[in-house]
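Input: structures, listed below.
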Structure I
């Protein structure tokens, strides 16, 4: 296991790719797409949604940011992505 003490945005982009490959890129995108469609259909996010799907919503926000930036992150709204980034860093650190 390798856990970096300092992370830069380029490394985080690679960490997210590890998560996507671990889950399966198509399955990952399909899952996030279903969440997006469900929320768009409802038209709002309830406090229950925030609690029940906190990690998924963070991963969705990271994917939206990744897509808009073309994978070249310039920054993160850490308060909105903290757990999602933790998952990406942890999963990536478990790779040999």
Structure II
């Protein structure tokens, strides 16, 4: 398995949420932070493109999820890049790339 930092960011931007989720599940904890922003972006993009009414709940969830992770923990550490990529995914889901 290739390590996460070997992946081209442009390639990661083209991957689906399912692909990124699967890839993350195969990586050790310390590499989760490398793929998390791309997975958050893909999730938001796909969910909002399927149902634009999800844009507000997903955007709000993107803001709430980082403090939640600080308190409760998750596969990756809290990170403003994940928040930004999640919001960018909402925009892409509504308006395209």
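So percent of Cα pairs over 13 Å apart, for residues 11-58 alone, computed for just one structure, reads 64; which one of I, II is that? The value was obtained from structure I.
Taking relative contact order in percent (Cα under 8 Å, 6 or more apart) from the coordinates of each of I, II, which one would give 34? Corresponding structure: II.
Who wins on volume of the Cα convex hull per residue in Å³ among I, II, i.e. which is largest? Largest one: structure I.
In terms of mean count of other Cβ atoms within 10 Å over residues 43-50, which of structures I, II is highest?
Values: I: 9.5; II: 19.9.
Structure II gives the largest value of mean count of other Cβ atoms within 10 Å over residues 43-50 among I, II.
Throughout, read-outs are computed from the coordinates displayed, never taken from laboratory work. Bear in mind the structure is a predicted one, so any value in this text is a computation, not a measurement. Cβ atoms are built from the backbone, for glycine too; each structure is taken alone.
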